[in-house]
Structures are given as C-alpha cells and as structure tokens.
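Have a look at these structures, which come just after this line.
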Structure I
Amino acid sequence: MRTGSYELDIIVQGYPGKSVCHGGLGWSTIALLRGEGRVALIDVGSFSQRGPIRERLKARGLSPDDVTDVILTHSHWDHSVNWVMFPNATTWIGAGELAWSVAQPWGHNTVPELYVRELDRNPRTRRIEPGEAIFPGMTAELAPGHTPGHLFFVLATPESDILFTGDAAKNRAELLSLTADMTYDQAESRRSMETIWKRWRQRPGTLLVPGHDVPMRLENDAPVYIGTREAAISAWFENDLERTTLFSLTLREASPARVAAE
C-alpha cells in the first residue's frame, strides 16, 4: 500500500487470539514502512518471527542490515525482542516506557528483562516523548493502559493517514467494546482507545494497524478489514513426519466485519 512518499507492507500479520494451554501466543503485527530514505519496522516480534522477517525482507530485496529504524510501541516480549536483529537501525521507544521496563523485577512480567536492559544501554536507542516527530510525517502519541508508557504512532501524508496502535488497541473487539484484555489499568486503556477513535475519525480513509489483528478502515463509522486473515497450525499426529494435520485458525463463516479487497 502506498500513501504519499511511503510504502507500507504488513510483513507479519497480527492474530487476535490467546493460547489456551501454553502461555502467551504472541502473534503480533510487524509493519514495514519505506520512504523518505527510511526502511522502518513498527514493532519487531519475538523469536518465532525471525525466519518470516528475514524471508519477507528478502522478498522485497532487503536484509536486516538495510533496516534504518525500529519503532517500538511498547516493550513486551512479543513486540520488542527482535530489535537485536538490525545492527544498523536506530531503535525508538517511549522514554517513560523504557524507564518503567528496566525497573520491573525480573521474572514477574511480560517484559524481556535482558533485552530491555541492553536496549537501555545501547547507544543507538532513542527515547521518545509524546508529540515528538520520529521522521517526516511520523509522530508519537501517548496511549497508556496496556503498559504505562505505551505509544501509538501516526503517519500523516497528503493523501491519507496511518495509525499504528500496537497493543493500545490490539484488535477489532477491543476497539468496538472499548475494553482491553491484558491491561494494567482498564480506565486508562479505555481513554487511550477513545483517543485513537478520535484520531481515526478525523480524516476519511485513515488506516488503522492494530497490534494483533488485520488492518482496518472506517466505513460508515464501522471498522472494515483490509485484507484477509491467514493463520493455521500444522501438527504431527500421525506415525511419520511425512503426514501432518492442518488446523485452520480462521472462521469459515462470514466475518462479523466485512472484508474489503485492497
């Protein structure tokens, strides 16, 4: 998708679900933004996304060395761990978010303790304040609740805007209910989602990229998915490695939100 001088690709699609028996699922959205001399990733996932990130960068003629900017909405493991993959990138994170993260007691949070410690020490780390511009057209806004220093990012171009909400608004259900799953402060999360809604409605055609769902636009003030959800698990339940069972993790019936072809 092109908007203004930027090209946007969702290279890893976020998934609006939780694991039942094995802890966090953590399939978060990873967005690639190119333009104005930048090759930026908004959130970078965790260990299991390393292969897909490399493959999908390569398919676009890129490698991790080409990434100029890693922009983190917050510090949780499923969004932040892979900042170490990009040796030439500046990593942007909220100043308050990073300070909170490194102060957390080890072993009691979804913050990756060693990774945020090294991020705090890294000379290429840039601490952002709300309202600050990261590069032309891209600004940070405070959206606490999921974490105290969570940010969402607004890319404004002459043609349209894009909102990268991270886990301030993880999925369509949260946006519609104004209720957050996994939040430190439900009231703060609601206020943050109300802020996101206000910003989303300001300009027709604005695209919203959530932390764990398919991107959406508003149509008659209702979120409409842009693209089709893809998610499945292949499992070995037979007697050899040649036969697998495929489990689709998408709905067969019509989605509650209409799917629009981009």
Structure II
Amino acid sequence: MRPSRVPLIVTWSVIAFFYIPIAILVANSFNSSRFGGSWESTSLKWYIRLMDEPSIWHALTNTLVIAASATLISMVLGTSAAFALHRFAGSRLQKLHYSIIYTPLVLPEILMGLSMLLFFVALKVQLGLATIAIAHVTFCLSYVAMTVLARLQDFDFSIIEAAQDLGAGWWTTVWKVLLPMLAPGILAGGLLAFTLSIDDFVISFFVAGPGSTTLPIKIYSMIKYGAPPLINALSTILLAITFLCVIASQYLSDRGRRGAA
C-alpha cells in the first residue's frame, strides 16, 4: 500500500504560504518601480536611498538599545524569579508569584500598553526610551522565567549541596555551579526576549515619547505615508542578518560538538 501524499502536500503548502510572501518582498526590494504591482528593472536605488535616511537608522539604534537593556534586566530578574518559583514551590504565596509571572504571557498587548501608559502618566514620568525599556521588561521577564523554569525541572540540587559540602560559599556555588548549568536556559530566554523586544509594536506605541521612535513604529509610519520600497530594502537587510546569525550559530554549535567528540 502506497503511503498517502496528503501530509507532504500540506507541509509544502504551509511552507509556500509562509515563504512566498517573503520571496516577493525580497524581489521587490530590487525593483526600480515604486509600486510592487509592476516590474520596471533591477536596481539598487532603494538600498542607496535607505542609507540616506538617518531617521531609520536612529530608530534602529533606539530599538537595539532598548532590546539589549530589556534583555539583560529580564535575564537577571527572570532567572531569579524562576529559581524562587522552583526552589520554594508549593506554598500559596508561590502560587500567587507564579500567577504574577505568567499573567503577562496571556494578557493582550493593547491592554498591557494602555495600562503601562496610565501608570507612567499617574507617576508623571516623561515618556521616552526608559519607559519603553521598562515596559518591555514586564513581558520579557515572563518569557525568561518560564524558559529557565523548564530548565530547572531536571536540575539536580544535590550538586549545589555537594559544592557547599566541599567548602564553596554561596556566591562561589552560584557562579561556578548554578549559572553554568542554567546557562542554556538563560541564553534561550534571553534570545527570545531580545527577539520579542525588537519586534514589539503595540506596547512601544503606547509608551514611546518624542525622539524615542523604535523601528516597528517607524515602519508603521512609513507604511502610512507611502514608502514601501524602502521598507522592502530594510526588511531584506534584516532577513540577511538573521540568516547569517542562524548560519553562524549552527556552525559554532557543530564545531563545538565535533570538539567535544
């Protein structure tokens, strides 16, 4: 009996659904026409014009600064929260703690953005890069905490007890034993937080102030006022950087496995 081809057809249909629009976007970034519906000629003029748009690069700089800050803070707070949740699980207070950490994952972003805006206005805090970073920490922290908490499910705390029995102090145990073993979970949560922070639009839109435009907000304003070719060129550059990072990560991972073998 021949195996059914339906799963193969469905798989390739889903892949085509996801990647054909990306391929069209990349192709249109080399189209000299302002409108994607017609092809005039192959050109790099949109990339050249993109280099002469300081507002875009300023927004990109803001985005990277906010993402890096939110990621570092979230990694510290999220790891601490995950360790506390796992180490002292079972009490009612910890169940409340878990609910507080888990809630940002399920709350609608528009609700979080509006609540953060009202919070900053009530405290009379001037909106800017700092308020965006704080708002991003509120949801990035939850992703880091859940990722590290999953890593802690199989963690053997007898290793910490053994290190302390051998004379290691608490800070030595944390730096030499605990953090190295939790590093994969912490880094995974940090990468997830960094990606979500760069990609966030809704929350950033509510808490951004003058001069603190992020890249998603800038792209949204460009779409409103009609600059799709520049967006295509910028998106293609970001895609290329992403693919290069993935390839480099895979290469280093394979190299590390070969070295360990």
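Here are some notes:
- Structure (I, II) behind the derived value 9.9 of mean count of other Cβ atoms within 10 Å over residues 13-20: II
- Computing helix-only ellipticity at 222 nm (-39500 (n - 2.57) for each DSSP H run of 4 or more, over all residues; to 500) across structures I, II gives -5500 for structure I.
- Of the structures I, II, the one that 14.8 was derived from, the read-out being mean count of other Cβ atoms within 10 Å over residues 61-68: I
- Source structure (of I, II) for relative contact order in percent (Cα under 8 Å, 6 or more apart), computed value 14: I
- Comparing distance in nm of label points 7 Å out along Cα→Cβ at positions 29 and 165 across structures I, II, the highest figure is found for II.
- At a computed 17.5, 53 (Rg and Dmax of the Cα atoms in Å, for residues 85-196 alone), which of I, II: II
- Volume of the Cα convex hull per residue in Å³ - highest-scoring structure of I, II: II
- Identity of the structure behind 0.90 (criterion: FRET efficiency 1/(1 + (r/R0)^6) of positions 181 and 229 (r between Cβ atoms, R0 = 25 Å, to 0.05), calculated), options I, II: I
No lab work stands behind these numbers, since they all come straight from the coordinates. Note that the coordinates shown come from a computational prediction; the quantities given were computed from them, not determined experimentally. Cβ atoms are built from the backbone, for glycine too; each structure is taken alone.
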